[in-house]
Structure formats: C-alpha cells, structure tokens
Structure 1
Amino acid sequence: MSTTTDDFDAITADGKLRTDGDLTYAYLPAPTVQSHAANLMTLPDGRLGCVWFGGTQEGVSDISVWFSALAPGETAWSAPQRLSDDPARSEQNPILFPTPESELWLLFTAQHAGNQDTAEVRRRVSSDSGDTWGPVETLFSPNEAGGVFVRQPPVVLSSGRWILPIFRCLITPGQKWVGNHDDSAVMISDDAGATWRQVVLPGSTGCVHMNIQDLGDGTLLALFRSRWADAIYVSRSTDDGETWDKPTPTDLPNNNSSIQCVSLADGRLTLIYNHRRAQETTTRRLSLYDEIDDDGLTSADTPTGEPDQRDDERTAFWGTPRAPMTLALSEDGGHTWKVVRDLDDGDGYCLTNNSREGLNRELSYPSIHQGPDGALHIAYTYFRQAIKYVRVELTTIGS
C-alpha cells in the first residue's frame, strides 16, 4: 500500500513509531522551521542514526546539522541534537560514515548563503557512536574551480581503499551559481582517510549526487541525479574507481532531486527516488534558492542571481514536482529495474523552499539502509518541515 500526503498539520512530529498497514513510520522531532536531506546509518553500537539539516531556510546561516537515533527495541527516536553551528555559513547534506576502525564520522557541507560554489566539506569524529563528538575540521576546501559538495556515503573496498563521491559546484567567473556546470568526482584514499586525491568523471556535467555501490565482482556501479531533470544516469568502474564510464541515462526518470541506492544482503539492489521527470509543460524555477542573498533572507521572492548560461549548453531545470517516493529493485547489477512500490504520494510542489509559509509539499532526498535485522530503513524530507522515517520488511516490496 502507499500513503497519500494531505495536510502537514495532521502529522505529529514527535519521533514515535506508528503503523500503517505493513509499514512502521515516524516523523522525527522537528526543532526548526525547515528540515531536509536526511541520511540513515547503523551506528557502531547498533542504534540506527539519522542526520539532516534544519533551520529557517536552506542557504541561511542558521541552517545546522541535526542528529537523532533509534535504539533497538525502542518505540521513539531520541530528542534531536545539533551537531554544527557556524554563524556565517549554511551547513548542509550531512552523512554518517562508520569507519572500519569503529569511529563514526560526520561529513557535511558549509557554504555562504545560496552560493554553492563557496561550499567546503567538513568533518567531526565520534569514538562513542555519536554520544560525543570531536571538533569541526575542514576536510576539503573550495578552490578556484568552485565548491565541493557531498550527499552520498563513502564506500570501503575489499582492498582497503576508501572512495567518497563528491560533486563540484562550478561557475562562470563573475556569475552566480545556478547548477548549470556541476559535475561529479571521487575522492580516493588508500590510507584510511589520512590523505585524499581527486578523480573527475569525464562527461559528467549535470550528473550529481553520485551514489556508488560495490557489486562484489570487481565492478563499481554509480547512479546519479540529473540537473536536467530527465533521467537517472549510470556509470561503472572496473579498476577500483580510478576510471569511470561517461554517465549515460537509464530508463528511470529523475526530477533534479536526490536518489539513493543500496546493495542488499541477497545481492539485489534497491533504489529509492521520485518517479518523475520534467515535461515540456513543467513550470521552471530558475534557481534552487529563493529569497537568499549573501546576507541571508531578503524581501524579494526571486531566485538568486542571473542564470549562468552559454548559448550552446543545457541549463539546470528546477521546479519539477518531487513526488511520489518510489522503490525499485534490480536483480542484474543495475542494468534493469523493476518499480515495485510508492511509499508516499502527493503533488510534490517545490517551486519555493520557503518553509515559513508552509507552501512546499515535496517528498524528497531519500536515504535507504538495510539494517542488521534485514529490514529496509528509509528517511526522507516531508514538506521540508519534517523528516519522515519508514521501516519496510523486504518481503513486502516484491521480488
């Protein structure tokens, strides 16, 4: 079955687990006006952890990283804890990464206002599964080419190599960032994260949020969000991430919103995404950000800056509805996919990020994780006002 979104006021964001047919769900406590970009991971101590960003509005300097956990056997998520608080930057896209050495890393981005070309990647480290955290460090700085962003977790290969997918927020000098030139790269470490080097994917302009899965046969599969809002893109590497195929479109649609794939214990892949693409009649929004300038909120209800566009290139397409929230399965290493279920549906309105007026109705930025219990644990943005958690038994989503 699927649930249908109606009125945000009807939900209770208290973190308590509830049931709806064969689904267990909760709306995580929302201490801020806006909540977005969840990431789930089993912590070293066995709890399920969730991080997201929250504040007034994406791009505003009060946006911080928040953390909550669900202990085995508990019936509610813990009270949210704020893990970042830079008064000058918007801190976004957090990732939880349990290292092979049993440390827990928190990775996130930090940018000035709506200028993703200023973004850097920061890190905090916990040695006690997130009960306490070390100081904030800068892991990757922006450079003359643009900002550095993360969204997906690192992958640890059998060789011991660590691969962290990133995307580069690139601009034409003198113009505002709007996403037209973004591309993907991987950061590679062969010394457990002590040093890193960058490998840029050829032909990846417009392909971001690179999500890597190790297929176990010497192949790395990467799936991408598309800035063009046309399709999920795919690339493969057969040399531990040193070289990659040029990304090509799959048959699955994409709406210029985040996706996530995970390898299951039985060898299959499962993907969560919005089964939607831009159409000729889709209303276009010029930028990800509205009402944001270098100082924070403004009174103008217009996108930031002028479109950074050359006559001979495609432009990022913002505004495609972000719904439904769909699950798909692949039994052949991502070559073909079977759509099996919509977890949530609605109109997906996302022509504004203004959560103060409650206009946004997107279901977006999903995270999916198979826990030690074999179940699928999923979290996603609900109307930009809360993070929704859903637990699904693998046996109920099809075969």
Structure 2
Amino acid sequence: MYEGKIIKFYREKYKLTQEQLGKDICSVTHISKIECAQTTYATDIITLLSKRLGINMELEVKKLINIKQQLFNWHEAIIMQLFDEMDQINNELEREELIQISEHNNMYQLLRARYLLLHNNSHEAFKIIKKIQKTENKLTPYDSNLLKHGLGIYYISTQDYISAIQTLKGIQNEIYNNPEYYYYLAIAYHTLQSPVLAYYYAEKSHQFFEYMNNYPRVIDAEMLMIIQVKDNDDYEEIINRFKKLIKSCDICNDPNRKAKVLHNLAYEYLRRKKYEQASFYYKESMSLKENESPSYLLSLEGYIRSLFEGVLIPNEELIQHAEKGLTIAINNNQLLYIHLFKLLLYLLKSKEKEYHQYLSNKALPMFVKCGYTFLIQRSKKELFNFYYKMKLTDDALEMAQLLINS
C-alpha cells in the first residue's frame, strides 16, 4: 500500500517514466498497478525499484507512517502554546517531502494555518483555509472540525466576532474532542460584551487547561473569567485574583502573560476611578512590552487616560506621552491607535469641539467597521453627553436611539 505511493512520488520527483523505472525489472503495466495499489508484488521487485530510485523503502515507509503521530504531537504543542516545540515540529514537517502523499495532508495544512495564526500571520493562514474549504466535503470528520476551529480563530483575528461564534459553535465535541476552542468562544463573547457567555466558555476552557496541566493557559482562561465580573461587591476578591495571577506568571517565568494581567488589573482600577493604582499598573505593564507593539500602545493610552482623569501630572507632560504614542502608531501604520492618540491630544489640549467632531466623523466609523464594541459604546455615550450639553437636541436623540438599540 505505502510502497506504491512512495515509488510513484520519487519516480515523478526524478522525472522518470514508468518505462524508464521498470526497464529490466518489470513491465510498465506492473509498475502502474504497483503505484495504484492494484496488484500484489514481490519483495525483490520493490527492492530493485527502490535501488534505482536511490531510496531505502523501509525507512521511507516508517517516515510516511510516522507523519500522523508527528501531526498529533504538533497539534498538542499548538494547543499548549509550547512555541519552541511547535517551531521544531514545523521545521521537521517542512523538510518532510512525503507529507504531500500522506493521507493526513489536509490535517497538516490545517495545523499549518493554526501555526501561522499563532504567529500573527493571518493572511497566509487564510490562504490555506480558503484552499481547504474548496474540498471541505472530502475532509474527514476530525479535519472538518479542525477547519472550523482554525476558521473561528481567523475570524477573531479579523475582528469578525459574530462569524467566529457561528463557526466555533458548529464544532462537534464528540468527534473533535478538543475543548480548547471554548477559549476562543469566550474571547468572541467577551469582545461583544456578553459577560455571562464569556464567563461560561472561559470556565469550560479553564477546566480543560487545568486537566492538561497547562498552567500558562490556565492563567489565560482565569484572567478572561475575572474581567467578566462587574459586581462592585466583589472588588477586593477581583483584585486579589489578579494579584495571584501575577504571582503565577512569575512562577511560570512568563513576562508576556504578566504584562496582560497587569494591563487588565490597571483597567479594573481605572474603571473604579482609582487613578493612581491604574497608572502604576499600566506603567508596569508597559515596562514588559516592546515599545512599538500594539499592546504597548494600548497600555500607554490607558496610562495617559488614568493620569488625565486623576489629574496626577501636568497636561504638558501628558501631551508629550500622547505625541510619542501617535508617532509610534503612525510609523507602524496602526490605524486604531492613530485615532485613539489623536483623540487624546484633542482632549489634553481642551479642544472639546474638535474632539467630538473627530470622534463622530473619523474614529467612530472605524470602530464600527472593525467591531470594537467597547469603543463604540464609549464613543456613543460621549457624543450623547456632548450633544445634550450643547443643546443639540436632534443629535442627542439620534445618539440616544443608537445606544438603546445597541
């Protein structure tokens, strides 16, 4: 079975005809039947054909059979987010020519897409997904669910959270048996401000990561669960849970996750108008991030807002911080942060009219287009309050209607 596929692969690789390969060994018809697994064949013939092709058939068969196990190992490394291990397996599989004739080639392509998504290369990932979708009806049930998982993550990477939820909820648990996708469902529901469902799916993913002894991903799920809790009565408990997560990040020696936890703790303080604590933890988060990364800009924006709303330092200093953020955003073509820092600069320079004009005409349409639910709601509330204050009754009523509908 395997021998015929391997012989055909190497024959075509070396651009040999069936006649050239079989000369003085066997007929063209026999070669054809061997390659198509339509006949039995003597071991001696396979040995002679292998010798002519310059391959060790026993070794090649082992390599072909081993591909399946390599793929499952790769999938587990991706789920666990063990980057060194997944990079190593990726490199091994890229060098494995026989992947092209493996019955698990679709699985390889789909895992390759997931690997690219983890490395923030959504464009290349989608090219693979789109190609696989054309033959979706021929996929195994497992690969069909793997496709949905990857596609759901792709939709999240493009801020299409509704499509992400619809796709991920189509996964069949009894066939796929990979509850990691609950985490991505939780992210989608969280972004769409559905805290109950976000908490529910984050908790399910938390149970799975705990079962897998995957403590970094336990941190991810736990953090997602914490930020769904909005009850003021749980304030101290929420803060304590964040601080425990920070200690867990230190134990795991994971500064990237620690930066995320610090950022979310800072936002929790900002939400409760505890501006000194908020600015402190935003600054701590920024210290662990690359200075030109989007996540750095996100924390810088929160840092400036907390200092501004708390009146903690002079506006002249805040303007310098905001101008730095805007420069980084422009240099890296980060449209979201270009809007956010331009808005901050209008705010810091007390240009109220220009702030709300820019918010209404440029920033809000972009937030809506990209599905930034939190920013959309915040912007609508700010515009309503401004229109009401300026006695622009029709505009205020229109904005109020948009808030009610949303």
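Just so you know, all these numbers are worked out from the coordinates, no wet-lab data involved. Source: prediction; values computed, not measured. Cβ atoms are built from the backbone, for glycine too; each structure is taken alone.
Here is how the numbers come out for the structure above:
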item	result
Test item: helix-only ellipticity at 222 nm (-39500 (n - 2.57) for each DSSP H run of 4 or more, over all residues; to 500) calculated as 0, pick one of 1, 2	1
Distance in nm of label points 7 Å out along Cα→Cβ at positions 17 and 105 from the coordinates reads 3.0; which among 1, 2	1
With relative contact order in percent (Cα under 8 Å, 6 or more apart) derived as 7, matching label from 1, 2	2
Per Rg/Rh (Cα atoms, Kirkwood Rh), for residues 89-192 alone, the highest-valued of structures 1, 2	1
Cα extents along the principal axes in Å derived as 95, 45, 39 - corresponding label from 1, 2	2
